[in-house]
1. One of I, II, III was used to calculate helix-only ellipticity at 222 nm (-39500 (n - 2.57) for each DSSP H run of 4 or more, over all residues; to 500), giving -15000; which?
2. Using the calculated result 17.3, 51 for Rg and Dmax of the Cα atoms in Å, for residues 175-326 alone, pick out the matching structure from I, II, III.
3. Suppose you compute distance in nm of label points 7 Å out along Cα→Cβ at positions 143 and 391 for every structure in I, II, III: which one lands on 6.0?
4. Starting from the value 2.9: which structure in I, II, III was distance in nm of label points 7 Å out along Cα→Cβ at positions 15 and 263 calculated from?
Structure I
Amino acid sequence: MSGIVFDLRAMLNECEGVIQGVAEEKGVRVYFYDETALEHKLMGDPARLRRVLLTVFLNAVKLAADGHITLVAKADISPCVTEGCPLVSLTFEISDTGTGMPEGDMGMMKADIQKLGGKFSINSIPGLGKRTFLSFEFGVSDEWSEAMPTVRPVFSGCALVCEDNGIIRLAAKENIEKSGLEVFEAEDGKAAIEMVRVQEQENRPFDIIFMDIQMPTMDGFEATRKIALMGIKTPVIAMTSNFSEEDMEAYSNCGMAGYIRKPFCIRELLPLLQEHMRPAEWVSSKITAQQNRPPVLPPGGERVPVDEQLGIINCAGIEQLFCKSLDEFTDRQTIALAELKDAIAEWDLPLAVRIAHTNKNNAATIGATRLAKLSLILEESLRRDGSYFKSCLVDDYAEELSRVIEYIKGRK
């Protein structure tokens, strides 16, 4: 891939310097999280990329209702090679408390993104602001980038994780503890409400609550509303894998203060915590390039059914937890597939949706990304009246599940 050789870190530092000066005048806090951990410089059109990032940020500062703006930059080195050059996929997520963007700026930004071969989307959340997502592919040059330490916040206080899925709950607990918070656990909304009540009575209120949506006994929506009725102002964060506009509006309407995808890792957690809590301190944290190695490919060149590196990251970087998650996955999934088929045969759509949803989250946690995608497609086809359901979707899911289980058994 041809283009100008540039250092992404240097560019992000330059953008941060420009933005911080403007933001200070407006009293807006700006946070940059460079999670790319790239060892090499990139090749492409740095001037156009810089212009896109500054356009998004300067408009975010201009329109920010109050508070803060956050940028998280991530990178994934692809095993694909174009014109003899490996590719890196860059993603930028910009969160702010404002709304919209002037049409003139939007038009110029779209044109630049198109010329870069990139993609973008904007998700607005009533009462919470918006998130802008940008993605690009650049070539990787032979020139080395200077390694730079990353500064990250550490928090003090306690958090509640309410999640019925044991694998996801444990992974979330480990990641939240890495941020410095003490973590309490609840398996459903009813148990969460009781723990919130006890902590309030002991004058040790939670600083933040992470709430699953679909749970037995009491779901996350009802639990959040009841916590609010208790007069408790603790921010409740939806832990979810559903991000449609309808879903996000529902989170906001029930009183949730934000959302985070599940499974999540520490680099996704820290910006969210900083939106709702003040850091106790800042520490230097070197992110290693090992986190962005390309997936290991078998001799045939096909991507393996389980991205173990991603699975370990999802399990808070703890390999033993990842291995435990694999064991629990194989023990449960054969039964879950039979239960799913029975629910569909009886046209019990709520049960079928719940099983597909759980399977999707478990697959995502262990790094079985294709299986998670197939689970999502199946789940969405069964929602509402099931009019989009096709039996071949179950067959595709079952075939990929067989590949995943075979891979897991073969690694022992």
Structure II
Amino acid sequence: MSETTVAVVDSGGFVELAIALTECFDRVLYTGPLWQTSFPESKNMFVGQGVPGIERLDYLWDAVGKVDLWVFPDIYQSDIQKALIRQGELVWGSMSGDVLETNRCDMRRLQNELGLPTQKWREVKGVTALREYLAKHSDQFVKLDFYRGDMESFYAPNYAIAKPVIDDLENRVGPAAEVLTFCVESKIHAELEVGYDGYCVHGKLPKVALAGYEIKDEAYLGCAMPYEMLPNTVRMVNEALCPILGKHLYRNFFSTELLDEFLIDPCCRAGWPPLPIMVNMISNLGEIMLAGAQGELIEPDFQDEYCCQINLLSQFAKRHPLAVEFPAGMRRNLKFQNLCRVGDTYYILPIHEGAVIGAAVGTGATTAAAIKMAKEAAASLHAHEFEAKTLNLANALIEIAEAEKMGYPFGTKRLPKPEIVLEDKE
């Protein structure tokens, strides 16, 4: 692919996608609307600044007519995508298909309409009604419709445990507290957590996908395998949702996560994981996106069978710029969020007040090889109050071993024992 320009429109979380696309396109622009307020903050304009290979674009609309492909890895920007398409631009993005993720209660209603297994759930309006509901119902997961920045989903074993979380939310959102919509779901006591990681183009999925096992916000192990080898429950959910995505002309990364046969949440965007892994693992990503923007599905060219992601965290980075140092040879295996570079130093900027600053990734012909590569990358990083969630890879291996006993294969190679992998032995 040559003589092409791509513009990545992002809110900071997927600057590494822009960096990866420098291997596919001649020119890579990086832009985002975060800074456009009456009182802009410098940090919101600095993401992507100084990073080798990409150019910071402050005003998106100035580049219309000069870009071959617009890439929207995240959600909430369907209006911009549609406006660009009306002007004849090529767009890789979720379009209005992102509502399957953002509107949680509507998603549960859709599950019922499609005849999919649906967990017990209740739509609750306002924090007063939420308090009353949780006072009578234990073992609940509380999710907020649409406003991801106001609250992370949380588990409420009982109201006493949930009360401080609700108090904090009510204090922060003020008058909006009584108009927020919550999707409250009974805890699922599942034997198996499985999922699909890949992409969707106009309702079509590729024939090869990632099957991944995630320890939430900490670690991930995946395997590239033929789609038909995925669990029946995963394929059933995907095949029910694909026609809906097709109606939205969806063309973006796509993931589903299930507890037994129950869909937890669709991820109608690039996920973290597996985006940090996919940019290393799939060699023809640029071709996939350019063709997908035109409604054509191209199969992925996976360079390895197995992959590993270890999330990197720093509590200091929640509210402060964080300097990170690492050997140049490890750059490809270290993926960061909200990244910029000043001089020779890389910084993580405190955009969303989250502790996750990035990920160490590895790929290989075996699971053990992928873990070893990711561990070496994590060990090479230096930053203030930094930690890598390496030990939780053992839990992921245990989950995979249990899934294999239930008849769900994890690639063609034998799975290593947790203690052997943690000692870097293959």
Structure III
Amino acid sequence: MSSENGLQILGLRVDRFLRVISADLTNLPEDGVVIVAGDNEQGKTSTLRAIWCALAGGRQVPDWPIHGKEAKGSIELDLGRAGMPEYKIVRTFTRKGTKLDLKRADGQPISEPQKVLDTLIGQLSFNPMAFRNMHPKQQQDTLLEITGLSKPLAELNERREKLFGERRDTNRDLKMRTGERDAMVIPVDIPETRVDTGALLDERSKLVAETESNRRIRDAQTRRCEALSTTLAREVEIEEQIRRLSADLAHVRDSISTQRTEIGEYDKAIAKLDEPSFTAIDTALRNADDDNRRFDEAQRFRKACAAVVQLEETSTAYSDGIEKIDNEKENLLTSAPFPVPGLGFSEDGVTFNGIPFEQLAGAQQIQISMAVAMALNPQVRVVLIDDASLLDRDHFAVVKDMAKEHGFQVWCGIIGNPDGANVVFEQGVAVAGSAVAA
């Protein structure tokens, strides 16, 4: 595949940007690797950052982009296809800020230049080597971010975590309530209702009052009988004195007659008295506590059963909700616009055709990382690898072959001065290499 399908960098001029003092790069290879070489802190990384800064601007511009104490710096970038220029990007830096100019190849300025560039660039900052060396969770977060799945998956995970916690709490209550229910002894002969001991005690008080009334009546009768005995004794006395007290005797006899009549009437009334029985009420009172205990045990058992059923239903509802969220996540991931077919996610990280990324062979890891970078940059076919020194010979060959095969320009920062370097930096200046302008 050639570069005719995408834009590549035809020329790069960096002036007083970060560690770069001066670099004028032309004669850049298309559909291949651009090796930016030099020792540490000589300008390699600054050159790669200059590319991304020129295209993306905004937050990609360092807080202080100008080299040293200089007052001004600039980046010029030529983009084109198959060697034919299409855009010239000039980003200028002063102490007051940054300015962007974008022109077409014929010199015609383009309004809203950053907006136009934003439609061209993809994830140029995606570093395949950095991706390969990430922790599995970081790889997963990176892919989620570039595929736009971070927010929806985070929302689903938050909903799932909430449901999971609520289900856990419900199941804990369910286990406790089930244990309480199973430990209960179901009583036999359960009364239909609770025994109202208050009512029984009121009824017993009435019986006590009735008994006391009867006692008083009997006591009164006893007193009457005692009075009769006294009168009869008086009669004997009077009879002895009858001669002297005949008048009194007659009066006493009248009294005796009256009293006997009254006593007879009370005898009849007493014969009709209905003596209350305490047997039933006392039995009910003795049994009330036991009856109420059995009734309360039955009530607690019924409530425990109802609570268990309710908690089981609630737990099932939470499980259904979690399953629904898991299905949503699966559907979301299945339909996700992954940059490379076969990429996916597990609970622990990124997978390729179901195999954890970290278990893949090194060459396959690099192929996938490069494929992701290429898929994310379909228009500006440029990939930046700052730490290319970490690639061994075979893995570097994979990068070169993929760049050629897919029509990409891969900029690689390499420590030292290897053979075939396109540009070599010394003290911030591009001093050697096939791409350095004469």
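1. I
2. II
3. I
4. Matching structure: I.
Throughout, read-outs are computed from the coordinates displayed, never taken from laboratory work. Source: prediction; values computed, not measured. Cβ atoms are built from the backbone, for glycine too; each structure is taken alone.
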